[in-house]
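Next come the structures, one after another.
All of the numbers you see were taken from the coordinates with simple rules; none came from a lab. Because the structure is a prediction, the values reported are computed rather than measured. Cβ atoms are built from the backbone, for glycine too; each structure is taken alone.
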Structure I
Amino acid sequence: MKKLIALFLALVLALGLMACASSANTETTTQPAETTAPAEETKTEEAAPAEEATEEAAPAAAGSVYWLNFKPESDETLQKVAAMYTEKTGVPVTVVTAASGTYNETLTAEMDKSKMPTLFVVGNQAAISTWGDYCYDLTGTPIANELTTDAYNLYDEDGKLCSIGYCYECYGIIVNKKLLSEAGYDIADIKNFEALKTAAEDIHARAAELGFDAFTSSSMSSDSSWRFTGHMANLEYYYESVDDPAAWESCPATITGKYMQNYKNLWDLYINNSATNPADLAAGGFDAQAEFAEGKAVFYSQGNWEWSALQEKGMNADDLTMIPYYCGVDGEEKAGLNCGTENCWAVNAEASEEDIQATLDFMYWMVTDADASRLLVDSFGVMPYKQAVESTNPFLKIANEYTEEGNYVMPWVTNFQPNVDAYREALVAAMNQYDADQTDANWELVKTAFVDGWAVQYQAANG
C-alpha cells in the first residue's frame with residue numbers, strides 16, 4: 001500500500017485536485033445503536049496528551065466526542081470502535097451516521113444545534129469554503145503527524161490545515177471472473193472498450209441460456225445515480241485534464257465535453273446489456289449489489305468499499321477483480337483504476353476545548369491502536385497512517401498491481417464538480433430522458449447538462 005500512496009501522491013499533486021463543489025455524496029440523519037475555538041497559542045499544549053490515549057489508564061480527556069459519519073456502509077464498524085474507546089478510556093463517543101445522499105443537509109442541521117459534531121467530514125475545497133471557519137487547525141497535532149502522505153489533506157487560503165484524509169479508495173467495474181469464464185471469456189483479454197463491448201453484448205444476448213446477464217442494473221435513484229453522475233463522469237473530466245493539465249490546476253470555469261462520446265459508449269453498454277429495462281431506471285428500487293452477489297450479472301460498477309458486503313454475501317476474492325472504465329480512448333490498454341478520496345476528517349473549532357482534545361485523542365487512538373485500526377481498515381480499505389494495519393482489501397491490491405505494472409491511475413477529477421448537487425440533479429434528469437428514449441436529440445440534452453451545466457453551476461458557486 002505504501003507504493004500505492006506514493007504513486008497517488010505524485011498524480012494527485014500533479015493534477016491539483018482541489019474541488020470547487022459543495023461536498024459530494026452528501027449523506028437524513030439516522031441514530032443507530034451504534035450526535036469557542038481554543039486560542040492558537042494553546043493548541044500545541046492541548047494536543048500533547050494525545051499519545052497517552054492508547055495507554056490503559058483513565059480517560060484521555062474530560063470531554064466527549066460526537067462523530068457525524070459520512071460513510072453509511074461503515075456505520076456498524078464505527079459503532080464498535082466507539083464502544084471500544086469508551087470502554088477503554090471512559091470518554092463518551094457518539095457516532096451518528098447520515099443517510100446516503102444527505103450529508104450536507106445533515107451537517108448543516110447538526111451544526112445549528114447546541115451539541116454540534118466535534119468530528120465531521122470536509123472532503124473538498126468547496127466544503128472548505130463553507131466550513132473552513134469551523135475547522136480546527138490540525139497542523140502539528142499528533143494525528144496529523146501520523147500521516148504517511150499530504151496528498152489528501154485540505155488547506156484554506158491562509159494555509160490552515162482544515163481536514164486530513166482518513167482513507168482513500170478506488171473504483172471501476174467489478175467483474176465476476178467465474179461467470180465471465182462460464183460465458184467463454186478470459187479477463188486477461190479484456191483490456192479495452194472493444195473487448196469489453198464484445199463480451200458484454202454476447203453475454204446479454206445469451207442471458208437466458210447462461211442464467212446471468214452482463215451488467216447489474218444502473219438505477220438512477222439518489223442512492224445509486226452517483227455511480228454514474230459522479231464516478232463514471234470522472235472518465236470525461238480525467239481525460240480532459242490529461243489534455244490540458246494547466247486548465248485543471250484549479251476548478252475550471254468551463255469544460256469542453258471532448259470525451260462525451262466515450263462517456264456515452266460506456267453508459268450505453270451499461271443500460272442496454274442488463275436485465276433491467278433502461279426506461280425503468282429512473283424509478284429506482286433496484287439492488288445492484290444483490291444482483292451481483294447472487295450471480296445474476298458479470299459486471300458491477302462500484303468501488304473497493306463493496307468488498308466487505310460482497311464477502312458477507314459469500315463471494316470469494318479469487319473470483320473477483322476490478323477493471324478500469326474502458327470507454328474507447330486511445331491507449332486505454334494502459335489505464336488503471338480511479339483512485340482518490342473525499343473522506344477527510346475535520347475537528348470542530350467551535351467545540352469546547354475539552355471536546356476538541358477528546359476528539360484529537362480519539363482520532364490518534366483510532367490510527368495507532370492495532371485492534372481499532374484493523375476494524376477501520378477492514379471497513380475503509382486502507383488508511384494513510386504510519387501505524388495503521390495493512391489493508392486486506394482485494395480491490396485495493398488490484399489497484400496497486402495496475403500501478404506497479406506501469407498503468408496510469410485516474411485520480412478523482414470529479415472532485416472539481418461545481419455546485420455538485422444541482423449539477424448532478426440536472427444530469428440525472430437528462431439521462432433519465434435519454435434512457436427512456438435513446439435518440440440523438442435526447443443525448444444532446446445529456447451533453448448540455450454535462451457541459452453547459454458545468455459553466456452554469458460554476459457561476460452559481462463562484463459568482
Structure II
Amino acid sequence: MDLIIRNGQVVSGQGVRHADVAIRDGRIAAVGERLDTANAKRIVDATGTYILPGVIDAHVHKQGDDTYESVSRAAIYGGVTTIVHHYYPDSTDLPRDVAQGIELCSAGSMVDFQFHVRLTRLAETLAHIPALFDLGLRSFKMFMAYRKRGTMVDDYELTAAMDAIAERGGIVLAHAENGLAIDYLEDKLERQGAVSLDDYLRSRPTIVEGEAVYRAIALAKLTGCPLYVVHVTCADALQPIIWAKDRGDQVLYAETCPQYLTLTAEHFLRLGPRAKIAPPLRTAADIEALWRAIQSGDIDTVGSDHVAYRPADKQPGETNIFRARPGAPGIETLLPLVHEAGVNGGRIALPRLVQLLAERPAQVFGLAGRKGSIQPGADADLVVFDSTRERTLGREHEHSNAYYSMVEGIRVKGLPVTVFQRGACLLENGELKAHAGQGRFLAQR
C-alpha cells in the first residue's frame with residue numbers, strides 16, 4: 001500500500017465508523033478496522049479526527065483577482081478537492097473557447113475540476129452544444145437575470161437550450177430571479193435617487209426569486225430537462241421546489257450556500273458593498289426554512305458561490321449600491337461554516353454534511369463512484385478533519401486573492417488539518433504541499 005490512514009472516524013452519508021483507509025495508485029483500496037500496515041509506504045495516524053471525502057464545490061467563479069491557482073489554493077485549505085467552475089466563454093465559438101479554458105485550468109489548478117459552461121447569445125451558440133458534450137461537458141449555466149450585463153436569457157432561449165441539452169442527457173443550472181422585474185425596480189429606484197443598501201434589498205424581493213424558480217421548473221418539465229437551481233435563498237423559492245419534488249415527475253436539484261444559511265440582511269447593512277450578493281441575504285426566518293429543507297432532503301447540495309472581486313468592483317457601491325458587482329469569496333470557509341452552523345448548531349449530523357458537500361454533488365455531476373465517497377475504487381480524495389480545532393474566520397487566514405472576507409470575525413470549531421487528492425498530500429498540518437498543474441479535468445459522462 002502507498003498510504004494507510006489509521007484510527008480515524010470515517011464518515012459517509014450513511015453513518016460514522018471507526019476504520020482505517022488504505023490507498024494504492026491514487027485510489028482507495030480498502031476501508032476497514034485494523035488493516036495490515038506491514039507493507040505500507042506511509043502511515044498517517046488520524047486518532048481523534050474524522051476522515052471525510054474531499055468536498056466538491058460545484059459553484060465557483062474564477063473572476064476578479066483570482067487565478068485558477070489561487071482559487072484552488074484556497075480550496076485546499078478548506079478541504080475542497082474538486083472544483084466545478086462556472087466557465088464564462090469570451091466568444092461564441094464555444095468548443096474552441098472551452099477547450100482553451102480547460103487547458104488553462106489544467107496548467108494552473110492544484111485540484112481536480114469540471115466546468116459548467118455559461119450559455120448566452122443562444123441564436124449563435126445553441127448549435128455548439130453537441131460539440132461541448134464531445135469535450136466531456138454536460139452541465140450548462142443560464143442566467144434568468146442581468147439583462148443590462150448581456151447575460152440574461154429569455155424564456156424562448158431557455159426553453160430551446162433546455163430542449164437541446166435534455167436530448168443529450170445534460171443538465172441546466174439556473175440562476176433564478178426575474179431579471180426584467182429587477183431591472184424595472186432598479187431603474188425606478190435610481191430615478192428617485194434611492195441608491196442605498198436598503199434600496200438594493202428592495203430591488204430584489206423574495207417573490208422575484210420564487211417566481212423565477214417556478215418558471216424554470218415549468219420549462220424544465222416542458223422539455224424533460226434535468227434542472228439544478230443554484231443558490232436558493234428563501235422560503236418563497238423553496239415553495240415551488242418542494243411542490244415539484246413532492247410531485248416527483250421530473251429531475252430537480254436545489255442548491256444553497258453557506259452565506260444564506262448563516263447571515264441575514266442585517267449583515268449586508270453592516271458590511272456594505274462587500275456583502276452585496278445576488279440574490280441578497282435574507283431573513284432569519286428564511287435561514288430556518290433553508291435548514292428545514294436541508295433536513296427534509298429538499299435541498300440537495302451546498303456550494304460556495306465564491307468570487308474574488310477587486311476593490312474597484314465593489315467601491316462604486318459606496319455611493320450607489322447598484323454600481324457594485326454582486327458576489328463574495330467563500331470557497332475556503334464552505335466546510336467550516338456548514339459544519340459550525342449545521343453540525344455544531346444541532347441542525348444536522350456529520351453524515352448529512354457529507355451528503356451535501358460531497359456525495360450529492362458527485363451524483364448530480366457525473367462523478368459518483370469516483371469522487372465524493374470513501375469506498376474501494378474511488379479516488380483517494382480525503383480530508384482529515386479535526387472537530388476540536390477552533391479559529392476566528394477572517395482574511396488573515398484565507399488564501400484566495402480576495403481582498404476581504406465576508407465572514408470576518410465568525411468563530412468556528414472544526415477545521416481541515418490534512419488533505420489528500422488521489423493519494424497525494426495537498427495540505428499537511430496547515431502546510432501547503434500542492435503545486436499548480438496538479439489538478440485534472442474531470443469529464444462528465
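Source structure of the calculated read-out (mean count of other Cβ atoms within 10 Å over residues 112-119, 25.0) within I, II: II. Thinking of I, II, which structure, once mean projected area of the Cα convex hull in nm² is computed, gives back 19.3? The value was obtained from structure II. Suppose you compute mean projected area of the Cα convex hull in nm², for residues 96-215 alone for every structure in I, II: which one lands on 9.4? For mean projected area of the Cα convex hull in nm², for residues 96-215 alone, the value 9.4 is produced by structure II.
Structures I, II were shown, and FRET efficiency 1/(1 + (r/R0)^6) of positions 376 and 392 (r between Cβ atoms, R0 = 35 Å, to 0.05) at 0.35 was computed from II. Please state which of the structures I, II yields 34, 25, 16 when semi-axes √(5λ) of the Cα gyration tensor in Å, for residues 200-383 alone is computed from it. It must be structure I, since only it matches. When distance in nm of label points 7 Å out along Cα→Cβ at positions 240 and 256 is calculated, the result is 1.8; to which of the structures I, II does this value belong? Working through the options, I get structure II. Where does the value -9000 come from, among I, II, when helix-only ellipticity at 222 nm (-39500 (n - 2.57) for each DSSP H run of 4 or more, over all residues; to 500) is the thing being computed? Label of the originating structure: II.
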